[in-house]
Structure P
Amino acid sequence: MIKERLTRPDTERGFLLDGFPRNLAQAHALDDILAYSESRVDAVLDLEIPEDQVVRRIAGRRLCRQNHEHIFHVDYSPPEVDETCDVCGGELYQREDDRERTVRKRLEVYRTETAPVVGHYQTQGLVTTISACGQVQDVLNRSLVALGYGQVDVAGTSG
């Protein structure tokens, strides 16, 4: 699937992979795919954040049953009325994947299967570690700077 996707014209100037590769076998397969197409991975961002913050961010998320685009967070963007969507009045709920127990299991899988991928790319000198703590805009700007681009302000203009 990745091989086919990377042959499309919109990837000619580059591409960003998020959440892939997830294990060493996938990293090696990606290396082979890119070598065949005479391409390569240019940079890898390792987003660093304490696990308790990951759990808090994910476990606090609530979705509207009527419209999953209406997303709230119990700490960062709570609804005005508990368990009720401010936009449409729908019931808010927590996905099973967002429950603390599930998040902690996913973090264990990350430690055992995905973290070694960072080491694979570190040996190639491709990894830059940045903090994923703070506001979305701050993390975006740290990412852009790490990749050699300027910062972007809230309005979306480069700086």
Structure Q
Amino acid sequence: MVEEFWREFVEATGIDGRHEAWAFGDPSALPDLSTELALLVRNGPKRATAGLLSDYEREGEPLPQPGDLSIILDGHGSPVCVIRTTEVDIRPFGGMDEAFAWDEGEGDRTLEGWRRAHEWFFAQGGATIGDDTLMVLERFELLWPMPESA
């Protein structure tokens, strides 16, 4: 299903290259949240995401890079849309700003709401977040939405 989705994207846009398929959040534990976040990307306004630098380091996963292509999956592994990373930054949790919270497009889009939601989310995985916790901040653009009828 994912590779078929990618082929359709390439045929429709002419864009091709190395890509990964992944879901926001933790689809194995919170599939509804992963679906909600994917739909916020496809339908707007979500154009950013944040993760713990320590998770990347622990899992040996490379940091996202501008130009990276991704197929965003819902909480059940179905493709929803294609994005391209435009900017990556590393910043402490306490150094987050209103602009990034707004671009992440979740909840009420305020910095206070962003902080509460991320403290809750990371606590679900056993992480305690402090102002000095380093975050990987990724901004992206939507390249291709999944048709509403699918």
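Values for this structure:
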| item | result |
| --- | --- |
| Winner on FRET efficiency 1/(1 + (r/R0)^6) of positions 65 and 121 (r between Cβ atoms, R0 = 35 Å, to 0.05) once structures P, Q are ranked, highest first | Q |
| Of the structures P, Q, the one that 61 was derived from, the read-out being percent of Cα pairs over 17 Å apart, for residues 73-128 alone | P |
| Identity of the structure behind 0.35 (criterion: FRET efficiency 1/(1 + (r/R0)^6) of positions 1 and 89 (r between Cβ atoms, R0 = 30 Å, to 0.05), calculated), options P, Q | Q |
| Structure with the greatest value (metric relative contact order in percent (Cα under 8 Å, 6 or more apart), set P, Q) | Q |
| Which entry (P, Q) yields the derived value 11.5 for mean count of other Cβ atoms within 10 Å over residues 33-40 | P |
| Structure (P, Q) behind the derived value -0.34, -0.49, -1.50 of log10 I(q)/I(0) by the Debye sum over Cα atoms at q = 0.10, 0.12, 0.21 Å⁻¹ | Q |
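No lab work stands behind these numbers, since they all come straight from the coordinates. The structure displayed is predicted, hence computed values, not measured ones. Cβ atoms are built from the backbone, for glycine too; each structure is taken alone.
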